[in-house]
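Every read-out reported here was derived from the displayed coordinates using simple, explicitly stated rules and does not represent laboratory data. As the structure is a computational prediction, the values presented were derived from the model and not from experiment. Cβ atoms are built from the backbone, for glycine too; each structure is taken alone.
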Structure 1
Amino acid sequence: MSAYASLETQYKDRECLVAALGDMGYNDVEVHEDAQSLVGYHGDTRTQKANVIVRRKFVGQAANDIGWELQNGSYVQHISQYDSGKHNTNGLTA
């Protein structure tokens, strides 16, 4: 099981975050008012929750969910060590 890292971002506007994800090729993005649990590689429910989620089936084979949780007016990205090395999300993190 890959550990999740939580990274602060500069995103405060949900629509801009979703648009940026679309520009990176993530077109199947879930948006939730109440944060939902992320799911790991084995289908296990993780303790991390997010309001904006790219589910693992859209990230790639052997992937985990990638999520952004609204905290104190900004989105914090939750991404596993495995996925942070494989999927370049630097354009979305501070």
Structure 2
Amino acid sequence: MSGVPLELPVRVFAAYADLVGAPYTTVSVDAPATVGAVRRALEARAVERGWPAAIARSLIAVNLEYARDDRAVSAADEIALIPPVAGG
């Protein structure tokens, strides 16, 4: 099933939700999909729309656990993009 387009919902928070205008967005990636593919799709959208380039520094969670870019994802997974935070 390699190369088959897969539409994945991604929950977004904070500034990302403001940019998207909703708490969710979707990305299209080729199956088999990984967190890295989701990140690249989100980064491409950010560049295309002129958003801040913080997605590379953002965390991505899959099923409520932080995930590395090599983790496989499917349409059954809950994917969330968590923006970097600053504090002091």
Structure 3
Amino acid sequence: MTLSFPNPSRSFDATKSRVRFWGYDSAIEISFFLETGALRKLSPESSGTETGILDAFDAARERIYEVAETMYLRSRKTSCAYVLSAEDF
């Protein structure tokens, strides 16, 4: 089975300045964290507010999912949480 993203939920973690979202490999939930630096690279015009960050995530969701899936497939089953940074895009 491949990684899927059936749950569009995401949340902003202001203390670590990143967005958390989830993917699923069968019944296993995989946590992903997207650093705001990556979002600034994907959407430089977005504001730094929580709403702006989440809107930028939504606008780049497909690209973010592609990178998350690539990262997951490269190191499959070695972690249940992955951090995506600007260098990954």
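A few notes on this one:
- Read-out distance in nm of label points 7 Å out along Cα→Cβ at positions 22 and 70, computed value 3.4, structure in 1, 2, 3: 2
- Structure from which -5000 was derived, helix-only ellipticity at 222 nm (-39500 (n - 2.57) for each DSSP H run of 4 or more, over all residues; to 500), options 1, 2, 3: 1
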